[in-house]
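Participant: Following are the structures in question.
Every number here is computed from the coordinates shown, using simple stated rules; none is lab data. The structure presented is a predicted model; accordingly, all values stated were derived computationally and were not measured. Cβ atoms are built from the backbone, for glycine too; each structure is taken alone.
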Structure P
Amino acid sequence: MKKMDFESLPSNAIVRLSTLLSWGIVPFSASTLWRKCKTGEFPAPLKISKCVTGWRVKDLRCWLANPAGYLNDKREGP
């Protein structure tokens, strides 16, 4: 899959960590992603179930529009 596929997803879709990494949506590792979630530099994840976490596509698009200036007031971790 490619980043191009991400752009065709609806805004209310949920994307999991493996997709973020394998599609190249984020330019860093999973460890860095979780650290950025905790500091508010990356969108907070949604807990879908006990073992499933994901991110809203609309939140990711907001982050992609301005990664250096993104600040999420609702800081969460895994």
Structure Q
Amino acid sequence: MTDIQSAVGTLSINNIVQIIPNILSGSAKIPQTVTCSNCVKEAYNIVNADFPGSLSDVSSTLSSLCGASFIGKFL
């Protein structure tokens, strides 16, 4: 989270709704080392398991940024 805040500014309940679309669209310049981390991978897997199909746009973005093998279960 600290690395994300370094890229987009302080995260809060009030601004997270505005920041997330910028992260997902790629307009927020977050380093690939943060985007493609095991933490992001597991967060994706948890949300995808609880809300199947809700992350289809995110899936393609993460696949293109981190490689096709990024989407899937953490080993």
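Participant: Compare distance in nm of label points 7 Å out along Cα→Cβ at positions 40 and 64 across structures P, Q and report the one with the greatest value.
Facilitator: With respect to distance in nm of label points 7 Å out along Cα→Cβ at positions 40 and 64, the highest-scoring structure among P, Q is P.
Participant: Let me ask you something else. Please state which of the structures P, Q yields -10000 when helix-only ellipticity at 222 nm (-39500 (n - 2.57) for each DSSP H run of 4 or more, over all residues; to 500) is computed from it.
Facilitator: Clearly, the read-out refers to P.
Participant: On relative contact order in percent (Cα under 8 Å, 6 or more apart), which of the structures labelled P, Q is highest?
Facilitator: P
Participant: Match the computed value 1.07 of Cα Rg over 2.2 N^0.38 Å to one of the structures P, Q, and report its label.
Facilitator: So the calculation was done on Q.
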